[in-house]
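Take a look at these structures.
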Structure P
Amino acid sequence: MAFLNKAFWVIAAIEAVFFVVAFRFTANESGQNTDGGRGMALIFQIGVPFLVLGIASLIYWKTSSPAVHIILLIVVIAPVVVLAGQWIRGPLMDRDIAVGGYLYKDPTMKKFVAAVANLDVKKVRELAPGMDLNASGETGETPLTFAIDKANDDRTAERLDMVRLLLSLGATPDGALKDACGGKHEEITGILLDAGANPNAKDGDGTPAFFFCGSSNAGGLEGLRLLGQKGADFNALDAKGEGALIRAATFGQWEKMLFFLERGVKDTPAPSGKTAASMVAKAIADDHQNSREVSPALRELAAKLNN
């Protein structure tokens, strides 16, 4: 009985300290979870378990029944088991994500993308002959697009070499062009084009790869230049019948629109009737209405589109 009492109060004390620390840490977080997520975490992940711990401790203190004490000990041990499971699973899940374990169910493909992630050239060469290097995984990624996505870390040169290796082993470059251009990997865009990628390649939805170049206003222009040098038709339309100018205008990518206009891209009306000129005019009107300064690029666009 003495051991039971000691075990209960030690575990309860440890959990109480943990909940207090977790509450202070979560409550003092700044810049994140401002959408109510922090409040929900405080209530349901800290407040409610702490309340349960308090009630269990009070009942334990007020009762002397060994059976009740055992049940209450189990009640306070449960959060420890859950937390321990989270601490164990967390790093394992992070590692699985880092090596692309979520991409494929096939064990051999898992090993292959893990070798790609770990820059294990020897293993990649060893496994490649029996692999479909262009097989899409659970999320639609291929080993090549996965390798491109990994090129954002501090081992860029080695990542680029891995991309070249996969291409040399038989990975087809067309499907990865949008990933390279969309991620503003201008150098990888060049590598794919040099490997024979079609500059006019479209994705499964019928969207030209160059539509994805750069996710910011001025980003991705070098990738577009490379595509243009290889003969990309910037007047190509997507499956909805919309052109590059309308696509760029939708995301306020004024510098990209200037790039296209300088290369003779036409303001082809969409099936809905909207044009890039009308979208630019609306953007300028919105700036005026909200007392915002109209950017020089936007003014230049309006002038070019109205000529």
Structure Q
Amino acid sequence: MKKILVTGCDGFIASYICEELLNNDYEVFGIDNHSKYKYPYTDHHSRKNFSFILLDILDSLMLKNIMNRFQPDVVIHTAAIIGGIRMFHERQYDIIAENAKMDAGILNASIEAKVKRFIGLSSSMVYENAIDFPSSERDLSIIPPPSSTYGFSKLALEYMIKGAWEQYNLPYTIIRPFNAIGLRENDFMEGKNSHVLPDLISKVLKGQDPLHIFGDGNQIRCYTSAKDIARGIRLAVESKYAINEDFNISTSIATSVLVLAEKIWKKINKDKPFYYVSDEPYKYDVKVRVPNINKAKSLLGFQAEISLEQTIDELIEYMRNK
């Protein structure tokens, strides 16, 4: 299966997916409408075996024509309305309504084109209401549904994917990344849409003292390099054991927001005392999100390799230079 279509190809995680596939001799066809980002990452456009069309996947006729022309073996669907925690509280309806339209559109096209595998990017937010940790894939059958419209939209995507298999025999793999981090995250998620790592680095670089964090800082996350996530997705593409399965793709190392903030502070401010204040937390800011990664390890041979420290150092240097 060497021909792969990637939706939202110039997004944060998707750009790493494209590079991972291209580095392993896949032919990649990317579509994106460039509506999400101020500075979309497009370096992979110049790579051999990469083709791109500027397209909104809600344009069903054009999407059908592209699928017929390219005839992909695999579709990797990443396109979605997504941002930092603040977006969950500002675009509640848009998130679930628009994402459902996009998900249905690309699934319809994939069913008609009879692709060999549909790989959908879900989210760790489907575990939003988990109470036992680490959370395994099988726990979803007993966890209450997500409270946020974003988390529910990703759970709905998973049900749509499974329904496409049950009714139309479209083979699938569901990927749940956990707290992706990387160099391009800052370019894509600026200001109110920023994720926690670039947000904290930006505040410290600008001299904020005391440092403002949302809530008490005890929120627990597993910060996973986008490069590792992309490698996990490639392994899923290549594995027969990934067919009609779902996977948590993540590091196993859990870190609190407060510990993360202090790490960043000490790297930038050296011996300056660390002080912080807690801003009012958001309603859907999950307290604990820790995955069980045994399934991905045993079936895909996946294990995260890039440390949080390494990514922090790279992102500080990158943002400082910018």
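None of the figures in this text is laboratory data; all of them are computed from the coordinates on show. Values in this document were obtained by computation on a predicted structure and should not be read as measured data. Cβ atoms are built from the backbone, for glycine too; each structure is taken alone.
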Notebook entry, point to check: Which structure, out of P, Q, was Rg and Dmax of the Cα atoms in Å calculated from, if the result is 19.1, 61?
Noted result: Q
Next item on the list: For structures P, Q, calculate mean count of other Cβ atoms within 10 Å over residues 126-133 and state which one comes out highest.
Entry: Q
Notebook entry, point to check: Of structures P, Q, which gives 19 when relative contact order in percent (Cα under 8 Å, 6 or more apart) is computed from the coordinates?
Noted result: Q
Check: For which of P, Q does helix-only ellipticity at 222 nm (-39500 (n - 2.57) for each DSSP H run of 4 or more, over all residues; to 500), calculated from the coordinates, equal -12500?
Finding: Q
Item checked: Structure responsible for 0.00, with FRET efficiency 1/(1 + (r/R0)^6) of positions 14 and 270 (r between Cβ atoms, R0 = 30 Å, to 0.05) calculated and labels P, Q on offer -> P
